Structure 1
């Protein structure tokens with residue numbers, strides 16, 4: 001491989017993210033248990049999130065709005081302002097969570113930083129992702145930070161054009177096959193999948209990937225043997 005740029009997803013690749021959403025969802029289910037069983041609240045919340053993605057995008061703020069809207073819907077607009085205030089509070093708790101780096105992240109970044117241009121390529125709310133990156137203490141490792149509203153092939157092509165490289169000189173490392181791997185493989189780049197123990201249903205795919213530029217690892221440090 002003639003790799004020049006190594007890009008990393010942020011959430012659940014560099015630091016913990018998705019478990020905080022599940023934790024908040026459980027608290028929301030408890031708040032709304034007078035209206036619906038827990039599993040039904042979870043289903044309705046997921047439906048509302050997917051419905052709202054084109055309007056709100058990804059991230060905690062979008063999640064807060066979807067929680068409030070879903071609560072109003074399942075309660076037929078009888079939900080109290082006290083519950084709405086509690087939902088907003090749950091969202092603020094998420095935004096104030098400390099950053100928990102995943103295993104070997106700093107070791108991997110330090111090992112690669114002198115040999116490649118390192119990039120963060122993530123999606124979500126701009127302010128929140130910038131905050132997390134700053135709090136992580138990892139910002140100095142990266143040549144470029146790209147916070148996308150979506151991760152499609154066209155978005156990755158814009159990124160590599162900005163970086164002035166060819167697709168085959170780019171490798172993307174992340175926990176989502178749907179967002180971090182498939183679009184990069186389609187454009188001719190390399191996709192390295194490092195699964196996280198929890199993955200949002202929207203980011204899951206139902207087929208195996210067979211591609212010469214695809215590799216899957218059980219831990220982030222394993223990528224060092226292939227770069």
Structure 2
């Protein structure tokens with residue numbers, strides 16, 4: 001993403017932009033002179049334009065995406081940073097909880113991108129989807145999250161082939177980060193005190209690198225994690 005005067009650069013929609021990686025991406029976009037907008041259940045900081053949306057309602061996610069795109073006068077990029085997880089044994093996770101994880105992490109990713117495509121095709125824009133190292137390496141007690149993130153990997157690779165020459169598509173595979181993502185988990189599913197976690201700002205820098213490529217050049221996939229990440233490779 002090319003640095004410009006504040007508030008005059010590319011329009012970037014970020015799902016989950018009020019916390020965690022999404023908030024780090026928003027901050028990086030602002031610093032680079034871009035114009036972020038956010039889809040989330042709570043307001044982002046610093047008066048960034050946003051639309052309140054529970055991404056488990058994919059039709060609402062599509063409508064909110066179009067609303068923000070029209071408000072911004074179009075879109076130059078979408079970053080699908082929203083994600084949830086409720087770890088546990090398959091037999092112990094309520095069906096509605098399991099399905100919500102898959103809906104927010106995979107189906108809402110698809111819904112937002114589908115709604116944004118007409119704007120991105122007009123701007124020759126870019127998409128960055130956020131998978132996980134658990135989208136390439138499966139672990140126990142994470143069937144919903146792994147199913148969703150493996151789905152994001154397959155969806156993004158197919159989308160890149162489908163949109164080649166019109167919209168740039170990047171698959172981001174981050175490892176664990178120092179965010180609130182783990183806060184509401186049972187103790188057994190939280191990273192230990194010695195866990196190697198990445199700063200989300202580092203991952204956000206990689207997102208901006210992908211967004212900043214010139215037309216005709218695409219960063220297809222990025223794996224970004226702490227160098228002692230246990231879930232990769």
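None of the figures in this text is laboratory data; all of them are computed from the coordinates on show. Model, not experiment: these values are computed from the prediction. Cβ atoms are built from the backbone, for glycine too; each structure is taken alone.
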Inset, instruction - Taking 20 as the value of relative contact order in percent (Cα under 8 Å, 6 or more apart) derived from one of the structures shown (1, 2), identify that structure. - result: 2
Inset, instruction - Kindly point out which one of 1, 2 the value 16 was derived from, the read-out being percent of Cα pairs over 31 Å apart. - result: 2
Legend entry - distance in nm of label points 7 Å out along Cα→Cβ at positions 54 and 102 - highest-scoring structure of 1, 2: 1
Legend entry - Which of 1, 2 yields -11500 [helix-only ellipticity at 222 nm (-39500 (n - 2.57) for each DSSP H run of 4 or more, over all residues; to 500), calculated]: 2
Inset, instruction - For FRET efficiency 1/(1 + (r/R0)^6) of positions 86 and 190 (r between Cβ atoms, R0 = 35 Å, to 0.05), find whichever of 1, 2 sits highest and give me its label. - result: 2
